[in-house]
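Please treat every number below as a calculation from the coordinates, not as lab data. Note that the structure is a prediction, hence the values are computed from the model and not measured. Cβ atoms are built from the backbone, for glycine too; each structure is taken alone.
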Structure I
Amino acid sequence: MAYAHTSLFSESLGMSTSVAVVLPQRTTTQIGLSGTRSAGDPPVLYLLHGLSDDETIWMRRTSIERYAAEYGLAVVMPRVERSFYQDMAHGERYWTYVSQELPALVQQLFRVSDRREDTFVAGLSMGGYGAMRLALAQPERFAAAASLSGALHMAHPAVRQARSDFYDTAFGEADIAGSDADLLALLARADPARLPSLMVACGLQDDLLPMQHAFLAAADDAGVEVASSLTTGEHEWGYWDARIQDVLAWLPIRS
C-alpha cells in the first residue's frame, strides 16, 4: 500500500486543507503485507472522522492501511474540522466540499474508480452522520454506506436544546427537523430502490445508542433495509478498529 498525506486548495472552503489517502500497491518483497491490486482503477472508500479528530485519526488509531490492502481498496480520509459535514451556519462550506469538490479533486489527483459500484462511504460518530447524509442525499454516487456509533438523530429536540457550541456553529439556531440535515427526514423521502446498501453499528454501552434505534425505526417505517450490528462496546477506538474490519468484509467490493 502507498500512503499520501496531501495538502490541497479547496475553492469551496476558500483555503488549503488536507486529505490522507491510502492507495493499493501490489508488492512481492514487502514483509508481512503483499496486498492486492486490480487491473483497473481500484475501488474507493471515503472514510470520515469524528468531532474531535482529523484526517490522520484512522491511520493513527486503527490498522486501516493493512485492512484495506486485503481488498485492493483505496481509502480517502478528508479533514472537515468540527463542521458536522455541513455548509456551516457560522463557518466554511464543508458539505459542498465533501459532496461535490472532493470527489472531483480525488479523480484529478489520484487513480481510483469513479463508478458507483466501486464507491463507498463510512465514518464514526460525527463521521457516521456524514456518511449517511452522503448516502441518502447522493444515492447515485455510492454502492454502500456504513455508520459506526453515528450521531444519526441530530434533529432530536434534546440535541438542539443542549445548544452546544459545535451544534450552533454547524447547524445554527433554526430547527433542522424535516430539512436535508435531518437524516430521518431524508429516509422518509428516499426511494428505497435507489439507495445504496446501508449498515449501522454501535456499542450497547454507547451513549449514542438511542440514535441508532431512532434511525433504524425510521428506516423500517420508510421500507429501507439497513444491516445493523448492535453489540457490546463503548464509544472508543477498540470498538471502531474491530467494526471497520466488519465494514470492509461487508462492502460489495467486486473481485
Structure II
Amino acid sequence: MTLPRTPSMRLDGRLALVTGASSGIGHACAVALAEAGAHVVCAARGVARLEETVAEIAAEGWSAEALELDIADLDAMSRALKGRSFDIVVNSAGLARHSAALETTAADYDAVMGVNLRAAYFLSTETARHMPDRGGSIIHISSQMGHVGGIDRAVYSASKHGLEGMVKSMAIEWGPRRIRVNTICPTFIRTPLTAQTFDNPERAAWVESKIKLGRIGEVEDIMGAVLYLASDASAMVTGTSLLVDGGWTAD
C-alpha cells in the first residue's frame, strides 16, 4: 500500500502580494510567505517602512520588494498591478474608526467601507483576472467582528460581515478557475493599531474576558494560518473563514 503524503507548505517559485505589509499583521504575513520561499511584493502607503520591511526580509536571505500602494485609489491600484500575475494575494490593508452607532459620521462610514470592502472587492477582481491558469489563493484578513458584533464597532463589523459574504460569492464564481478565496478572522492582535484599546484597562479586561484561551493574540498566531491558506495544504479550502479568535465566537 502506498502511503499518502502531506501536502507541502513550501511556496518556492510563487509570487505573492501582501497589502498592509508595512506593520502589524500584514508585516507578519509577508515574513511568513517569504520564509516559505515566495517572492513577496510588500505593498502599503508608507514607502519608508516598506523599504525597512524588505531590507529585513532580505537580511534573512529571503526575497521581497516594496510597492507603494493605496488600494483605496482604484485607478492607481490598477496601474500598479498591471501585467503582474500573482499566485497568492493577502489583503491585510484595513481601516477602523470606532464610535457609537449614533455618533457615526458619513465620512467615517465611507472611509471604513472604502478600504475594508470596496477596495477589497476590486483588489480581488484585479488580481483574480490575471492569476495563472493553475489558479491561486486570495486571502483577506477579516476579523472575528465579521461573525459577531462589538461595542462601538457597528461600521467596522458591517464592513467585515460584507467581506465574508463577498468572499463566499467570489469563491463560487472562481472555483472553476481553481482560484481559492478565503478569510482569516483574528481576535484582538497586539499591534500598534490596537495599542489604544489595550491602554484602556476597562476595555483590555473586556477583551481578555471574551478570549477563551486567556491571552491576547500575537502576530505570530496569524502566520501559520496565512501560510496554510496560501499553500497546497489548503488545496480544497475555499469560500470560508479561518477563525483565529481564541474561542471568542464559540459562545
Structure III
Amino acid sequence: MTELPETPSFSLAGQSAFVTGASSGIGQGCAAALAAAGAHVVCVARGAKKLDETVAAIQARGQSAEALVLDICDLGALAQVFEARAFDVVVNSAGTARHSPAIETAPVDFDAVMGLNLRAAYFLSAEAAKAMMREGTPGSIIHISSQMGHVGGIDRAVYCASKHGLEGMVKAMAIEWGPECIRINTICPTFIRTPLGAQTLGDPARRRWVEDKIKLGRVGEVEDIMGAVVYLASQASALVTGTSMMIDGGWTAD
C-alpha cells in the first residue's frame, strides 16, 4: 500500500493572532479569515467604534476576537503590548497613502506615509519577533504590502518608496529570524475595493488605467486576500519566508 503525504493543516485552532488595521478593508478581512480558521484574534486600530463593530461581528459567528485600540506609530505603547504577551501570528494591514507628483510632495506627507508604512511596520516586526523569541515559539509575521512594492505608479513616488522599503526589510528580517523559526512575508495586492482605494477607483480615468493593467480584468475584492493570509499564517506555508505573495491579477506579469 502506497503511503501518501498528508496535506499540511490550514487550521489555526489554539493560536493567537494580532491584526492591525482591523476595523475596515483588508485588515478587517484578514481578522475575519484568521478567526474563521480557529485563531483568537486581537483586532487593532486607532478608533474604537468600527473596531468594536468588527469584533462583535466575529463573535456573532461564534468565533473568538477582542478589540485593542492602539496607534502603532506610538512605539512605546506598541512595545508594551508585546512585552505583555506574544502572538503566534502577526498581520500588519495598517497603511496610508498620500498621492501627488513627486515634485509636489510635501515633507509632512512624506513623513506620514513613511512613518506608518515603513517605520511602524519595522518596529512592529521587531517587537513581535522579540516576543516570539522570548517565549521560544515559532511564528508568522505577515505585512500587507502592495504590487507597488515591485513596480512604479502614477503620482505614487512616496507610496512606492515605502512599499519597496518594506519588501527589502522583510527579506533581511527573514534571514535574521529564520534560525528562530520565525517566518516573515508580504502579501502584495493590486487595487482592492476598500476605503483606501476609493480615491483612485472613484476617478474614471484612473479606474480605466487600473483595469487595463490588471490582466484578469477586474479590481480586487477583500475576499481575494483572505485565503492568502490564512495560508501564510498556517503550517501549510511552513517553508515560506522572506518572499512576496502577489495578488495582483497579473499586473506585474509584464
_Ranked on distance in nm of label points 7 Å out along Cα→Cβ at positions 30 and 150, which label among I, II, III comes first with the largest value?_
I
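For distance in nm of label points 7 Å out along Cα→Cβ at positions 62 and 230, which structure out of I, II, III has the highest calculated value? Before the final figure, lay out the partial values.
Details: I: 2.1; II: 0.7; III: 1.6.
Largest value of distance in nm of label points 7 Å out along Cα→Cβ at positions 62 and 230: I.
Of the structures labelled I, II, III, which one yields 3.2 when distance in nm of label points 7 Å out along Cα→Cβ at positions 54 and 142 is computed from its coordinates? Kindly include the intermediate steps, with their values, before the conclusion.
On the way: I: 2.5; II: 3.2; III: 1.4.
The read-out was computed on structure II.
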